[in-house]
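S.K.: I've put the structures underneath this note.
FYI, it's all coordinate maths here, none of it is from the lab. Just so you know, these numbers come straight off a predicted model, no measurement behind them.
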Structure P
Amino acid sequence: MDEAYLDLEAVELELDEELLDAIDEKAFAEHRDNREAAIRDLLDEWLKERDEE
């Protein structure tokens with residue numbers, strides 16, 4: 001896996017409505033409405049799943 005992108009200061013993502021709803025649900029349920037924490041959790045889950053493949 002190419003890890004050169006880890007040096008980036010910012011990343012731009014385009015999210016669809018379904019994913020935004022999932023982020024908001026996770027933020028409300030698990031992170032006291034903190035959307036940034038929910039995004040970090042979901043990204044961490046995605047990266048772990050990707051590493052398993």
Structure Q
Amino acid sequence: MENRSVLYGFFEDCWINGTVLTKEMRNAVQKGWISQSEYDDITALTRGDAYPDQE
């Protein structure tokens with residue numbers, strides 16, 4: 001099993017639901033909450049449409 005950041009599942013769920021924006025995801029990487037690799041994995045998934053993405 002891969003060693004994931006503690007917040008990986010949270011951000012993955014938010015992405016799938018569409019409740020997190022791309023810019024918020026980039027901010028999570030900058031703050032060290034998730035890694036760049038995890039960001040790449042999550043954003044490769046289809047983003048939900050709860051909120052429009054504002055890049």
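S.K.: Assuming -14000 is helix-only ellipticity at 222 nm (-39500 (n - 2.57) for each DSSP H run of 4 or more, over all residues; to 500) as calculated from a single structure, say which of P, Q it is. Provide the component values of the computation, followed by the final result.
M.R.: Working: P: -20000; Q: -14000.
Only one of P, Q returns -14000 for helix-only ellipticity at 222 nm (-39500 (n - 2.57) for each DSSP H run of 4 or more, over all residues; to 500), namely Q.
S.K.: Can you spot which of P, Q the value 18, 12, 9 was calculated from, given it is semi-axes √(5λ) of the Cα gyration tensor in Å?
M.R.: Values: P: 22, 13, 11; Q: 18, 12, 9.
For semi-axes √(5λ) of the Cα gyration tensor in Å, the value 18, 12, 9 is produced by structure Q.
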